[in-house]
Structure P
Amino acid sequence: MATVNFLIKSKNDPSTIFVRFRGGRKFDITTSTPFQISPKNWNPSKQIVRNTVNIPEKDDINQKLGQIKVNIISNFNRLNGSIHLVDKNWLTNLVNSTINKAVLQNKVTLISFIEQYNEKAKTQPSPHTGKLLSKSRISTLDLVLNKFNDFSKERYQIDFPDITMKFYYDFYDWAESKGYTLNYIGKFISTLIQYMEESYILKLHNNLEYKSSKFRAFTEVPDEIYLSKKELKRIEEVDLSKFDNAVDIARDLFLIGAYTSLRVSDFNSLSESNLIELKGKIFIKVATQKTGEPVVIPIHPVIDRILDKRNGKLPPKLHNHDINIHLKLIGKEAKINGLFTKKQTRGGRVIITKKPKYEHIKTHTARRSFCTNAFLEGIDSISIMAISGHKKEENFLKYIRVTKEQIALRMADHAFFKETD
């Protein structure tokens, strides 16, 4: 059974009160508290400050010691036997969190810095780009803060000095125990690195362990579908008259995304003001919400037909969640039901699932379909990226969903593989 004891180690006056936490032969750790007392005023049997009139702070110290004991035991019980996490750093953090040491010293902690950073990000442009962060990025920042708070409650408190390789492995272990995907965990780590870098620039700490090549966010290119031109044609032509009008709106919005490469936040917000004419031809011009960069996109015949159907108007806006629900229904009606095998690292294990392809259709499938189909049609990457808004080719290539056979067929039509005189 684990026990908590308080003790004085020296005869100095005053002497520091220490806390010792033992678990039989499994662990025995000691750390200091911020309290000091004369040895003659310490009751070693009761492990409290003696009840004498010349120590006005005795009640406050004894109360804090009691709180420390309760906090240690309750946090240890929440570990569910994970005693490898119990070390001096863990014990020190619990002592400090109990007595609000960081607050008393008016010190900026890692968590308080993240809270301040996130609040500023909602109203102030990024110093790196001069632009406000997107709503999705702000949501990610808030999500990361929540997960770090969850980790602190379930494992141990974290501050700038605690961001070490030990924390790195502990966090991955904790996140995998929650069943999070590799990319989801990687998002937290990459954002933490950003926080540490920003706070280091502000001279809030001198801990550079986050710069280690080992302290990195692991990611994997997820298995995601794209829809071929034939499949998109089936979606365009499938009869949806028996469904609510919102289903037809979701189809048209998705097709616009599939022939413009726009993200849902952009193709779901288009209006007639985004239609421009250049030399007698109609184009879509929009400043994308994520980057703010304007893109100009030729009108595909499919979009022309949508405009004709809607008397020259673009489809009204739908909630992203509703569109995704409707898309699966549309895909099923269009018989896009071949089995799709998906591999994903979740909870530290590779999970393989097989589901009909229509169950994987979502709004982002449209953007991926545009990039892949344009690539297979022989359009060069630079031209596609000019429309998709990708800045780096490595990020763009993650959207391309082609097999080696498809690439070989595409290359076979290249002039290089033709006999010349």
Structure Q
Amino acid sequence: MDFSYSPRVESLRRELGNFFDTYIYPNEADYAEEAQAHRAAGNPWQPSALVESLKLKAREHGWWNLFLPRSARVPQGLSNLEYAPLCEIMGRVLWASEVFNCSAPDTGNMEVLERYGSEAQQQRWLAPLLAGEIRSAFLMTEPDVASSDATNIQCSIRRDGDSYVVNGRKWFSSGAGDPRCAVYIVMGKTDPDAPTHRQQSMLLVPADTPGIYVRRPVTVFGYDDAPHGHMDIELTDVRVPADHIILGEGRGFEIAQGRLGPGRIHHCMRSIGLAEAALELLCRRVSSRIAFGRPLAEYSIWHERIAEARCQIEQARLLTLKAADSMDKVGNKAARAEIAMIKVVAPNMAVQVIDWAIQAHGAAGVSGDFPLAAAYAGARSLRLADGPDEVHRATIAKLELARYAAQAA
């Protein structure tokens, strides 16, 4: 099993690293200042002009929509294995993936439209998403039920003549706070009496449809993540044409499985990059900070933490590459064990490494003067997003027990 990067990917890694050195890292402070200025002016939901300008640079350099494999619309799209080390680099800075049109939830929604959307749906929504002209949101999680079990979904999608009528409440609707968000993919029940996994469907709902009420942004560890946002949304008698259903009634779970596999591994790839950045900050801090007469780096406890962080990052990277390779070779469904394993391993690893980096920075680590507090909030939330650890561990255990049973038989 060889996960060494091909000459092409090595070249792309160097080029993307140069892009970051030239355009991303030097602009981190400017991005923070721009966001603060928007907030001070009373409009934190205004998109970043800096990011928009960098998007032009990314497109000029060919760094656009690299996440989408096997698409005639995106000939430059990479395989999961090729994309993994590049996505890792993008993950080093929390806002960077949007620069390359490779940020969630748009990536997952574009995957849905590419795989399952009709030609009309692709023309109306996929084309402008790929062009970066609009953004989107995915409405699945609900506040009144345990959404880790998606069969609990209560949102109603009812057929009424040539339309569907939607009623329900969704929250943690990531991306819905962005004023450029033009369409939601909504998961709800079309037939409560159908077999359990045929009750749900997915529907394209234009964000300006009457009956949609965005109640508030739901904060994550106090962060509202403007201008992206994780919104609490009420849908009351929201009526959309029947041709906005994706793939057909009762296909929601099928679509969800196709969507969540790539989304999960992209999160893991970015988590590794975030952990690498945190470890670099840790090493710089302990090398320069003097406590009790000597640098922190001379204390053995930091040797242990740095060594353990490197081991955990390398282990997570190898497992991520294995999962990406499996997805490319056998498909997302057959690679579900590898996807579940990395979805447990990578966020937990990132949380631990970032936590050690915070500890090395002392009180400064939990302040806004360093990116670590925001990084921790993002990494910790990934232990819940796209399925909590417990669900993925249950999947891994079931597959392991089934394999044992087959061997015993």
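Tabulated values for the structure
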| read-out | value |
| --- | --- |
| Computed 2.7 for distance in nm of label points 7 Å out along Cα→Cβ at positions 194 and 226 - originating structure among P, Q | P |
| At a computed 0.80 (FRET efficiency 1/(1 + (r/R0)^6) of positions 2 and 378 (r between Cβ atoms, R0 = 41 Å, to 0.05)), which of P, Q | Q |
| Origin of the value 0.35, where FRET efficiency 1/(1 + (r/R0)^6) of positions 122 and 146 (r between Cβ atoms, R0 = 30 Å, to 0.05) was derived from one of P, Q | Q |
| Which entry (P, Q) yields the derived value -0.75 for log10 I(q)/I(0) by the Debye sum over Cα atoms at q = 0.09 Å⁻¹ | P |
| Structure (P, Q) behind the derived value -15500 of helix-only ellipticity at 222 nm (-39500 (n - 2.57) for each DSSP H run of 4 or more, over all residues; to 500) | Q |
| Comparison of P, Q - label where Kirkwood radius over Cα pairs in Å, for residues 186-385 alone is highest | Q |
| Label whose coordinates, when mean count of other Cβ atoms within 10 Å over residues 266-273 is calculated, return 16.8 (choices P, Q) | P |
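FYI, it's all coordinate maths here, none of it is from the lab. Since this is a predicted model, take the numbers as computed values, not measurements. Cβ atoms are built from the backbone, for glycine too; each structure is taken alone.
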